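In what follows, structures are represented as structure tokens.
Coordinate-derived values only; no laboratory data. In this text the structure is predicted, and so the values were computed from the model without any measurement. Cβ atoms are built from the backbone, for glycine too; each structure is taken alone.
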Structure P
Amino acid sequence: MVRVMHLTTDSKIAGAERLLIGIAKEYDKTRYELFFCILKKRGDLNREIEELGLKTFSLNCKSVLDAPRAVWKIIYLLKKHKINILHTHLFHAGILGHFAKLFCPNTKVLMTRHYSNYTHLYGSAFQRMLDRWSLRVTKYIIAVSHGVFNALVELEVADPKKISVIHNGIDLRKFPEFFDDSGEKRREFNIAEDLKVIGAIGTLHPRKGHVYFIRAAALVCKKRKDVQFILIGDGIFEKKLMKLSDTLGLNKRMIFAGYRTDAPSLLSLMDILVQPSLEEGFGLTIIEAMLFSKPVIATNVGGIPEIVEDGVSGILVPAKNPEAIAGAINYLLDNPDKMKELGSNAKSRVYEKFSLSMMMKRYEMVYEKLVKNEIGGKKIWAH
């Protein structure tokens, strides 16, 4: 039995956390034993995974001052549970996990890189130095898109021989559970039946580009009255975004829904999903929306073009361009047949390219190579 511990930063459920829940559901239980460790306090991710019968740990890190204590706790867990592979996710988990590895020679460290050029856009010089160090010492790297692969090689100078591209996948079996509860959601948010709902889902951080979503909403609202905008998520940029919305006179036309554990099911409420990111490794929310046959308008950055075929399964627009977003929204609302076509093509593309079972088979191929010390040979590229 191969023992794998997934180490991530936060228990609030967003893209990387939804991926971990998928892994917890799909892994080969005859071959692997999984553990999950969260750097911050216990929360939704712990509960979701524990409901599947798996063990989770929380290290309750509150600041950088807790980092040394966290490293020693990770070391303790790795040795106590005889972990063969430590699989890290996101920046802080990647750094602390590799420090812990220094004291656990029998544990191999695998990193999934979920973001593309995030540290170059928003990180300090010290963070970029730590990032490069972790990429250099890690045994292997999974990039969630070719866009991430390119950023790793071109910006981080990572060794391309120890990187495989494995696209994120979604559990196609859960789709029937997401019944159409748009009527209930409309009542919850007091949205009239005759309004088209344009939504965005994501952590309220500058890299997600919600400033441009709000500015686009203001442009659309100048032209038409049949729309309602909703932004789902919380984060450090929340107050600034609310202030911008008020300044632009959106008032009740823009709903700030906050952090929601039912964010995927809220897609049933939306007529269009907008993903206005400035940096995006992949975009799990996009494929969830596509599975709901929702037309997607997304920026042409990172791994997004690998998901959305422009004009076929969605619309791609330049980053930082509210006029382009507004134009795409108006075009789709004025052309309902095109909306239906894009939505239908989007759903088909998810079934063809982005299943969770396909993703896990590729992950487990990497695990097997790590255990057998065969890593660095034949690549395990996504299609």
Structure Q
Amino acid sequence: MTRTYDLLQDLLSSGDLASSDLDELLKDEVEEDLHLEYKHGKELEKRGEAQQTIRKYVSGFANSDGGVLLIGIDEDKWCVTGCKAPGGGDVAKWASDCLQSIPQLISPPPRFSTIEHKDGLVLVIATSRNPYSVIPVVEGDKVFHYFRLHDKNLSEKTINAPEYFVRDLVLGRRNQPDLRVINLVLNNTHRQMHKTGEIDICFRPVFSIENQSFTWAENVKAGIVVLAKHVESRLGSSPFVDLLRSYVDIHPIDRDVYSGNVNEVHTREDLDDIDSFSVKKFLAISGVEIPVRNNIGGLNYLWKAAIYCFSKGSMPAWYQVQLNLCDPSKVLQLVNNKEPIKLDGELLTLERLYSERGSVGWDVLKYQ
């Protein structure tokens, strides 16, 4: 399944989306979210409204977390409608010209491209998060500030912000570094067997924090919250305070289906400063132990943990970790060979959270 943030990063790097990639996107029915917006080709039929659409969504993405605008797609039918520039000509150049009325520079500038699909031309605009200022849009004698919301229940996810909100952002929001959790892998995998026939697996979660901005990140902290039978940390564990419970939801499983105690563990590490576009690795956890088999059969569930990172004066960014144990044999095969479990979109996933809380614990599907 395509992750929209990964799609955005690929387009910002290369600027190209192949027709086959677009077909895959539509086949998987990848829904709109913070980083992706579809528009029907008819959006460009009226010149004035078409220009406003381009400015509205490009600035909305730039003022939020970046995103991809695809024009020439019918999301209801998951098909290509095609699009044309008002008045004819190169639709990518026309779209780029629509931004000339934006008085402040969008940096880095958006990438404009087209896909020559068999069912029509699709306009692709990839916009990065603007790290320096909030981008206004002038329409006639009025100034608008558009932002992207992550709430899928809203029929219109790009909104014009009120003036007081914009003033707060201009005074400080864009001074914050953009920290991202990357390169998650479960290392040092092995299994723990019990005389009763129960099997636990052990692993060491390792990940990195990358500063994806020109702003220096000071006094960076990172942490992980897990629910497990046993957790070892080379730095020791921090108290699981009530404040953390307001950020995460705990989901323990039935105590009768496994042996041993289960602990809520919060492990954190000081990563000091992270320079622009630099990376530091989180190594605080030495080992995590979770059950995959009781004395009856395999335990089918999703093991979930939550990772956070933040720098001095900024709010934490939260990430959801999920290890898929719906078929324990797949994970056990890697563990038996002492192979690392890597991000693959199936067994192990990592997703940044925006409006929802992170889940910590075990979401049980069934026992067999």
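With helix-only ellipticity at 222 nm (-39500 (n - 2.57) for each DSSP H run of 4 or more, over all residues; to 500) coming out at -5000, pick the structure among P, Q it was computed from.
Working: P: -12500; Q: -5000.
It traces back to Q.
When distance in nm of label points 7 Å out along Cα→Cβ at positions 11 and 251 is calculated, the result is 4.2; to which of the structures P, Q does this value belong?
On the way: P: 4.2; Q: 3.0.
Value 4.2 for distance in nm of label points 7 Å out along Cα→Cβ at positions 11 and 251 corresponds to P out of P, Q.
Given a value of 16.4 for mean count of other Cβ atoms within 10 Å over residues 115-122, calculated from one of P, Q, which structure does it belong to?
Working: P: 19.6; Q: 16.4.
Derived from Q, not from the others.
For which of the structures P, Q does the calculation of mean count of other Cβ atoms within 10 Å over residues 51-58 return 21.4?
On the way: P: 14.6; Q: 21.4.
It must be structure Q, since only it matches.
Who wins on volume of the Cα convex hull per residue in Å³ among P, Q, i.e. which is largest? Present the calculation step by step, with values, prior to reporting the outcome.
Details: P: 131; Q: 153.
Sorting by volume of the Cα convex hull per residue in Å³ in descending order puts Q first.
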